[in-house]
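Engineer: Quick heads-up: structures coming right below.
FYI, it's all coordinate maths here, none of it is from the lab. Fair warning: this is a prediction, and the values are worked out from it, not measured in the lab. Cβ atoms are built from the backbone, for glycine too; each structure is taken alone.
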Structure I
């Protein structure tokens with residue numbers, strides 16, 4: 001039956017659906033996802049699925065679709081987010097064009113993660129086309145707000161939606177990701193004492209102090225379990241720096257020493273750690289730096305302005321049945337085994353798999369795209385897209401039939 005389902009995937013229809021999805025702008029956090037949620041509702045209702053729109057925040061809707069089985073089988077959730085990053089500079093393709101060539105399909109959000117969202121639909125259609133009757137339910141959870149830490153999936157779980165097994169199709173280039181980091185955002189501020197450059201010896205330059213903190217922060221060791229795969233998840237990336245005068249960071253008088261400098265950074269951490277233990281480690285680092293520099297004044301705090309929920313680490317046993325099912329399906333579709341485990345760079349993602357696992361569900365992260373994610377001319381290899389749809393179709397049959 002799994003062979004029949006995989007063979008029934010319609011590549012042309014999959015590409016056409018994904019093109020339509022790319023052409024619907026659905027930037028995250030701006031209330032834009034309503035249009036694409038209603039689009040998915042229309043498409044999935046036409047396939048005979050029971051579809052519910054859940055308003056997570058004003059104008060932001062999850063589209064939760066259920067294909068009911070006849071009973072007595074395991075249920076499977078295919079979870080993916082509809083919200084995307086914004087398109088930046090440097091594109092040579094129309095970010096909303098859905099352009100296709102011999103190798104790729106292009107567009108903002110096509111890798112992260114509308115390709116998987118479309119492949120889910122293609123997989124369900126293929127199983128239907130093959131005439132296979134399932135015992136367990138299949139749930140397509142097209143959610144919003146993953147880029148704010150998973151607000152859509154958390155809302156869905158609060159509404160009682162569950163399945164026995166899950167796949168989150170984040171772009172792993174079709175690797176089977178069984179371990180990934182937790183993600184937090186924080187900001188650290190150094191405080192100085194302003195003086196005119198003619199009297200700079202009397203002042204304390206907050207920017208100079210930050211320049212001493214940054215390499216120490218980037219090179220620090222975090223406490224936690226001493227497993228190599230867990231240690232390999234830990235890193236810090238600095239994305240924003242501001243310096244100037246006062247809380248407004250006035251920058252129009254550069255002849256005055258800055259009395260405030262702030263960085264915003266993201267940290268990745270592993271199982272056995274928490275945001276609180278990460279903050280404790282950073283505060284201990286600052287205390288050590290202050291011991292060698294009495295003029296250093298600095299504070300650090302979690303920043304949940306851009307990421308409104310924290311995403312903890314995710315881990316599933318490599319011998320879990322759903323993991324083995326995906327591995328076998330991938331091998332049958334591609335003729336080779338996928339990469340499995342804490343696969344870089346995907347192990348540094350935060351994903352909704354964390355929330356699903358915390359709700360008692362068992363699953364993994366496996367999806368098309370990744371190499372060309374979060375960059376100008378974002379794109380997905382067509383071969384990976386088609387392979388993922390066939391893998392999903394096989395997994396549906398093996399898990400739910």
Structure II
């Protein structure tokens with residue numbers, strides 16, 4: 001019993017390190033966008049516009065990767081998907097250190113996006129199935145909070161290390177992590193399904209869309225997560241532009257904004273996990289976080305009197321985006337073992353991939369309405385959708401995960 005618990009703890013530790021490297025690599029482009037594109041001889045306008053395009057294609061890669069790794073996780077195994085994705089994004093990041101033009105940059109960020117898509121969903125699925133149902137919220141909060149510190153590490157290093165070396169570090173960290181795969185557990189629920197339920201379709205994404213009830217369950221959860229990525233893809237990644245729209249004299253540093261945002265979301269994940277366990281609910285903490293996030297965005301735009309206050313709001317925005325782990329845990333608890341990996345891998349990556357839609361709408365309306373008005377309209381549109389979706393989602397706290405989705 002003690003050995004089994006130690007093995008579960010080790011698996012949680014490895015999953016946390018995997019997410020740490022995943023987030024380190026995922027945030028690299030946001031942190032290094034300006035310095036790397038300057039080195040490729042782009043002017044300020046090109047840095048913004050081409051930067052938006054590269055970011056959107058990286059997220060599009062994650063959307064595709066979420067499907068691929070989710071299916072692999074349901075058909076071959078959660079552990080295989082977790083480590084296979086790490087290998088892919090690590091190699092792409094190493095190659096990223098040697099690019100010579102924007103086209104190479106774009107292609108490699110797209111490939112890296114596919115690889116980055118598989119780590120978190122596979123880790124959450126694996127640990128949710130291994131952990132005691134009453135405690136899985138704590139375990140998943142540990143993965144999310146420790147993993148998200150990868151962004152803090154990336155932000156701090158970026159002040160001292162050239163952007164090409166940063167990509168090399170990200171790739172090498174991932175390859176080193178592969179050495180830990182041998183002592184990592186596979187899900188007993190998954191292994192039981194493989195042995196006993198041969199006729200149940202596994203990793204079949206069609207199951208999510210051919211039945212309206214199943215698709216609607218999935219879509220409602222998906223909408224809950226989009227406000228989080230709005231905060232990180234627009235408010236924090238493009239914080240230099242946001243700060244200048246608030247006050248022409250401001251010139252925020254994106255690396256600092258993202259660093260503070262990820263410190264915040266790490267704290268927020270711990271806080272959300274604790275509140276969820278205390279209230280014995282996944283939904284109630286998310287309602288609280290969304291209400292506070294709405295208030296904070298309004299204050300952020302209107303009372304950032306100086307850069308110190310602006311950066312403080314970046315931290316608070318991160319904390320209030322910390323329901324990320326609850327969003328993923330709901331996905332794991334809502335769907336059966338045979339498509340759980342597909343669901344939990346696609347949910348965060350469809351949310352991340354939604355940045356393609358967010359950025360496209362933003363680029364279309366910002367010239368007509370102004371940067372600030374466009375930001376508020378898009379942000380509150382998705383926050384309202386999240387509120388509505390949350391109302392109609394069933395509570396999943398401590399749900400038994402030993403069940404299947406039928407054809």
Structure III
């Protein structure tokens with residue numbers, strides 16, 4: 001019997017899925033059950049899965065109607081027969097010795113789950129992402145003392161605790177099963193967080209490592225990156241928030257992480273404020289920047305997910321005139337076709353305000369200091385913790401109903 005079940009949800013990723021499956025089949029650890037879940041693909045992804053099954057007897061293929069990432073993971077988990085389970089998204093890949101190391105750690109430390117860092121891979125470049133909780137072994141006492149207080153988010157907005165991904169970890173099947181099956185299939189944003197964080201409150205031990213084996217491919221093609229209407233996006237985020245909040249309320253006797261969950265929701269929703277903030281168009285300023293008035297000439301610093309969405313919104317709506325867009329990784333971004341320029345050009349442009357389009361507290365501080373060195377008199381727009389957590393903001397995002405009282 002295989003020691004590890006590897007579950008791979010797959011949907012319309014024919015361009016990448018071969019590399020993914022090959023990276024699993026060629027693992028130095030061979031006692032694997034490889035479960036490929038074709039979630040109703042309309043391209044050749046399903047056929048590719050069948051081709052690999054013919055070559056490797058360890059592979060099982062499930063063809064199902066399209067139901068989304070959560071339903072695909074559930075189908076794989078229900079088919080899994082091994083004591084230990086891990087996931088790989090079908091457009092990603094793993095290092096050759098990944099499961100040798102994971103299996104050693106989960107057995108050696110005799111824990112319920114092991115967590116690792118990962119690589120965010122864009123083109124040929126890798127960026128290391130590590131969990132921001134103490135490394136090493138944690139029993140229940142240590143989880144309560146050292147992990148739960150920052151499990152989802154730190155005190156500043158925003159900093160990760162344990163990064164919410166199911167795929168850079170390995171679990172005992174029995175501890176993962178209930179948490180995964182409790183995630184509604186309708187959740188299409190924050191699927192990993194809806195599973196991982198409630199599970200962590202219920203398990204007794206983990207091991208956290210700063211080793212990295214998993215390559216998370218940054219593309220627009222994966223099953224979790226789709227363009228959605230405003231009403232659908234609002235409904236999905238509300239479902240995610242309510243589902244998580246109900247679970248965390250029931251588990252608050254272990255540790256109350258509901259304020260951290262609110263931080264996480266704001267982290268996810270602020271870059272999408274043009275869709276998710278009720279009354280957004282009527283605001284006299286450009287949320288989340290209280291000092292950015294509509295009609296201003298603005299520059300943007302940051303071309304990640306938030307910066308791209310902000311730039312696109314301003315260009316389409318015309319509520320502010322974007323005079324320049326800066327990012328320190330401008331050369332790579334230009335190769336993607338983005339009109340981003342070097343921060344060295346900052347003194348050459350005139351603007352009323354420059355907006356720091358970055359959700360992470362430490363990065364915002366570094367960018368703020370870099371701007372002042374180039375333009376000491378610049379007016380800078382930053383995300384303010386107290387501003388975004390005001391009750392009116394929470395109400396506008398649907399995170400606080402009339403009569404409720406939440407403190408962060």
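Engineer: Taking 0.65 as the value of FRET efficiency 1/(1 + (r/R0)^6) of positions 92 and 276 (r between Cβ atoms, R0 = 30 Å, to 0.05) derived from one of the structures shown (I, II, III), identify that structure. Show your work: numbers first, answer last.
Structural biologist: Details: I: 0.10; II: 0.30; III: 0.65.
Structure III accounts for this read-out.
Engineer: Matching task: 23.2 is the computed value of mean count of other Cβ atoms within 10 Å over residues 84-91. Pick the structure from I, II, III.
Structural biologist: Of the structures listed, the value fits II.
Engineer: Tell me which of I, II, III gives 25.0 when you compute mean count of other Cβ atoms within 10 Å over residues 68-75. The partial results should precede the final answer.
Structural biologist: On the way: I: 14.2; II: 25.0; III: 22.2.
Traced to structure II.
Engineer: Work out which structure the value 28.2 belongs to, where mean count of other Cβ atoms within 10 Å over residues 76-83 was derived from one of I, II, III. Show your work: numbers first, answer last.
Structural biologist: Details: I: 28.2; II: 23.8; III: 17.5.
Structure of origin is I.
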